[in-house]
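Student: Some structures to go through are shown next.
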Structure I
């Protein structure tokens, strides 16, 4: 298993961040709920390769992404619709639309498989961005582990004003009771991946380490190495640069 280390960077990286990144890499290598380990690692590789993709560059330079034609430079593990979805999410998230999402489904990608794909891309982009920020190389992708995804869909998931089905706080019971940690306030971004509960848990593990715990969301006095106003200033700036309009 590939390990993640920031020991050679000019910054002292918190041990809990290193551990969270390591857990994310371990999850990436294993079969998920809808994708095999081999497919998950391939999704991660495509998320990285998208930045050097000619079609993606032409799309980003166009007024509309549909104005550029061609094919992606891709590997041989994933289908073309899956690769296109990964590349669009990684390089052009600000112009994704609900119509585009339904086009992905019409191309044969199940909604739950799409949600897991988003989770994989988001985790890889977060870790790669962090590595670049502290002056470290992007960590080597792990070797995929064998295993088959169970493809289990939670019965409680339903469309609730979002593009994809999600699980409401009141429905997070039984085996899903830990999904939101019993928090009284659950923002949409925390519920976004809940069609695939394992991805919500993965997002929580990484997000609460790199940002802040959900129970501290309304604690304006909460601080780590920097204070809450500084945390939010950085978060808002990074969100704007990444075309996140949440």
Structure II
């Protein structure tokens, strides 16, 4: 469902001495319902890759195909509509609007799509019950915990039933207990909705919930591992691979 074809990202002019190559001829294929973490040393190109795959940034060379649509061949209006309908986003800092109650934050993508009120109410009820945040519906972001904010952000990413969700360090601002709750919530998304989830993380604990981990180094895909045993064994595999490529290992 997602194809990254020969993507290169250069800051500055190509073939100029001081140009910075953030990504170098990256190719990968992602199937429906996969739960994938992207890891690597700081500055390796993880977030740049995520931003290009999601349409936030553009490649210098190459294509990103989602459902056979070339994301970067669209004009800005077409891309905005496509992203709103097909892609969900989860950010480290939650990106909730302080002036809106949690219910309105969650429903914002549906409001922008001008969905019927009864459809919004049905979807809201379904999601807040699934992620156990019914009691915060009428609270403002400053009145709830970080874990509740991130679960609300997950609900918001799902309201338009996207086919793929991109998450940038979704547990970065959370303690270990709330991080576990958020990662279990992302597991629910994959298992119940068959939604594809790709996340960038430094956190080995978070990555161990995924089914596959891609390792990136110096702007290129270095290797990948697939979960075959329990989460503890996968955690250990991730640690070994990060150590090999020089990545930071947190939560050991």
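Student: For mean count of other Cβ atoms within 10 Å over residues 28-35, which of I, II scores largest?
Tutor: Looking at the calculated values, the largest one is I.
Student: Tell me which of I, II gives 54, 44, 31 when you compute Cα extents along the principal axes in Å.
Tutor: Traced to structure II.
Student: Computing distance in nm of label points 7 Å out along Cα→Cβ at positions 44 and 204 for each of I, II, which one ends up highest?
Tutor: On the way: I: 2.2; II: 1.3.
Top value of distance in nm of label points 7 Å out along Cα→Cβ at positions 44 and 204 goes to structure I.
Student: Rank structures I, II by Kirkwood radius over Cα pairs in Å, for residues 76-211 alone and report only the one at the top, that is, the highest.
Tutor: I
Student: Shifting gears a bit: One of I, II was used to compute relative contact order in percent (Cα under 8 Å, 6 or more apart), and the result was 27. Which label is that?
Tutor: Answer for the origin of the read-out: II.
Student: Could I ask something else about it? Computing distance in nm of label points 7 Å out along Cα→Cβ at positions 12 and 220 for each of I, II, which one ends up highest?
Tutor: I
Student: From which structure (I, II) was helix-only ellipticity at 222 nm (-39500 (n - 2.57) for each DSSP H run of 4 or more, over all residues; to 500) calculated, if the value obtained is -11500?
Tutor: It traces back to II.
Read the figures in this text as sums done on the coordinates, not as results from a lab. In this text the structure is predicted, and so the values were computed from the model without any measurement. Cβ atoms are built from the backbone, for glycine too; each structure is taken alone.
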